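These are the structures in question, set out in turn.
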Structure P
Amino acid sequence: MAKTPLYDKHVEMGGKMVDFTGWDMPINYGSQLEEHHAVRQDAGMFDVSHMTVVDMKGDRVTEFLKKLLANNVDKIAGKPGKALYSCMLNETGGVIDDLITYYMNDGWFRTVVNAATREKDLAWIEKQAEAFEVAVSVRDDVAMIAVQGPNAREKAISVLGDAADAASQLGVFFAAEIGDKFVARTGYTGEDGFEIMLPAEQSADFWQALADAGVRPCGLGARDTLRLEAGMNLYGTDMDEDISPLEAALGWTISLDDGRDFIGRGPLEALKAEGVQRKMVGLVLEERGVLRGHQKVVCEAGEGETTSGTFSPTLSKAIAFARIPKAADESVQVEIRGKLLNAKVVKFPFVRNGKSCID
């Protein structure tokens, strides 16, 4: 099983290690609930070094990414450090992966892909890059730490040293290469903060410095409840190669009005023209019970299924994403242990910046 450069730190700090897509990662450090609340109320940190950082360089790299991604990198071109969230699609319009791409200069973009999809993503990217003579470089020499929460930026800046001033000036969804660190004001929790890439050999000391500054180590368990509250999809759970972005509440990430011939465009246009029959929504359970993935959802318009579900520590309610018939109204039932329990359809996010977004 693969280990990140922070593995020894996780063990030293009492992390409960589990297998996550072939990586030995901490699920929690004793209390997932306390870790969740730390991020919502103060500052928490996550080891996300299992994700893959990829640099793409070449004279035609912008042209290449306009073909590769459903969102248009022209939106970020000319804005050093600006980030773009997009799906990378196959020829049938299904989602190979969702990822964040940063414009650094006209000849260099950086992207971060999911751990579970590393091999297929790299194979796909390298295959498509050949025609554009783009060099694809996997940055296995860096670690990545996400520091998230209302006090996360302040505490991270206190230990960033020479990078502190530049980091303090970063706008939301911008990044900068500052010395040997790459600091991005992005995240996966619905809170403000940074995702910091740095040389792997420095990561353990930096993790300790963050802990000494009052940033709480957090595991994968809290990361999942936080991202679900924040209305953020998880690849392989909420969408995959058989699901269109139009059926995964990601239509906003598709740029169809620019005339680009990106991979998967034709099937997306056809699906949009004929009418998408399923929609992804948020659910809040109105009775006692636990929402999980792959539970049947029943409504007057037909049946659907939950994709992700959890108990929301912030709301003290069970919440879920579900893919249901487009004609469904705001009242549905979810089958839990053989019983149909009432749930309300809501717009997500459920929580943003520590506050409820639902009625």
Structure Q
Amino acid sequence: MKKVGILGSGQLGRMLAQVARQHNIETVVYSPGKNTPAGQVADKEITADYDDLEAIREFARQVDVITYEFENVPLMSAMAAEEIVPVHPNPRILAIARNRIREKSYLQDIGIQVTPFHPVRELSDLEVGLKNLGVPAVLKTAESGYDGKGQVKINDPAEAEAAWQTVGQAPSILEGWVDFDREVSVLGARDQFGGFTSYGPIENDHVNHILDLSYIPAELSDSVAQLAILSVKTVMEKLNLVGLICIEFFVTADGKLIANEIAPRPHNSGHLTIEGHITSQFEQQLRTIIGWPVGDSSPVQPACGMVNLLGDIWPTGPGGNGPDWFEMAQDDGVKLHLYGKSEARPGRKMGHLTRLGADTNTVKKKLLDTRNRIQTDG
């Protein structure tokens, strides 16, 4: 069996390491931190900075293949690792996905519709972009932002300078406002033989820019669903991408599909596949990078869902015991996943719940009811 290296050490790496352990495959985690969520379950945890190229190379010498669990790994680090062992997905997709300007430009170049955008490198670029795209619009840093961080909505051109200061005058992208009806994501897995499978579309509900609830099947026409899956397959084939990718889409009221973001890794919305599908997104990631064919992505039941557990529901006062897990256990169909994070903070993803059922409405209601019951006061 191959030894797998994981660049990054959060909950996505943790769940990959858990699947690897089930298959008796060793994992080595590389992270700037110690006792991380992934490091707690991996066979070995290496602690060093991501930009320490010699440490990256030494890490690569200890494994047979490398993957990553988030796209903000420095490109030079992924390339340094690739000098020694295969890295999946390949660093080319990492270069595209970690920069919103390159991401939107690439998707547009291969014929996939994206939100209207304008690159911003200085204040004058932002002023021109607002004239071209109109308001409202959203200014986002080109790199490093997630869960609503590094972005600001602009409702009036007079707000340009303040918005530019808010993003730290960093290279950014201005995106035109999309009046969408719903948000969906599609996860695709592609193996080293060209085999492809997908999950989705998965429908996603956000609260304060953070994913709150995901469920499948999404309420979409067959034509829109098939176009979303085809878009993911097209990106993977054109990049000869081995591994896992997720593309998030906006769906407008008139049925237009607009690509928003690429993530070349497992995705928060895909956590429902752990119990909801024959082969989870994490097993697909493992299978594809070690040279196995993609697994069966069929659903186990007609509907499944996932709800995030953020640090907001943990008690903040002294002596708090955490959420009331006994209340969660009253519904024996709910499954709990905790990420091993030592400190709960508002907005921080601490775990999630999943549930299967006969239809999405029932699944959604039971998940939200359960989360409401377990919330405790500090």
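Data table
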quantity	calculated
Identity of the structure behind 0.7 (criterion: distance in nm of label points 7 Å out along Cα→Cβ at positions 160 and 176, calculated), options P, Q	P
Computed 2.8 for distance in nm of label points 7 Å out along Cα→Cβ at positions 32 and 264 - originating structure among P, Q	P
Structure with the greatest value (metric distance in nm of label points 7 Å out along Cα→Cβ at positions 48 and 328, set P, Q)	Q
Mean projected area of the Cα convex hull in nm², for residues 40-151 alone - highest-scoring structure of P, Q	Q
Identity of the structure behind 0.95 (criterion: FRET efficiency 1/(1 + (r/R0)^6) of positions 200 and 288 (r between Cβ atoms, R0 = 30 Å, to 0.05), calculated), options P, Q	Q
Of the structures P, Q, the one that -8500 was derived from, the read-out being helix-only ellipticity at 222 nm (-39500 (n - 2.57) for each DSSP H run of 4 or more, over all residues; to 500)	Q
Relative contact order in percent (Cα under 8 Å, 6 or more apart) - highest-scoring structure of P, Q	P
Value 24.0, calculated as mean count of other Cβ atoms within 10 Å over residues 240-247, assigned to which of P, Q	Q
Per percent of Cα pairs over 15 Å apart, for residues 256-343 alone, the highest-valued of structures P, Q	Q
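Since every read-out is calculated from the coordinates, none of them should be taken as a lab result. Treat the numbers as computed from the prediction; the structure is a model and nothing was measured. Cβ atoms are built from the backbone, for glycine too; each structure is taken alone.
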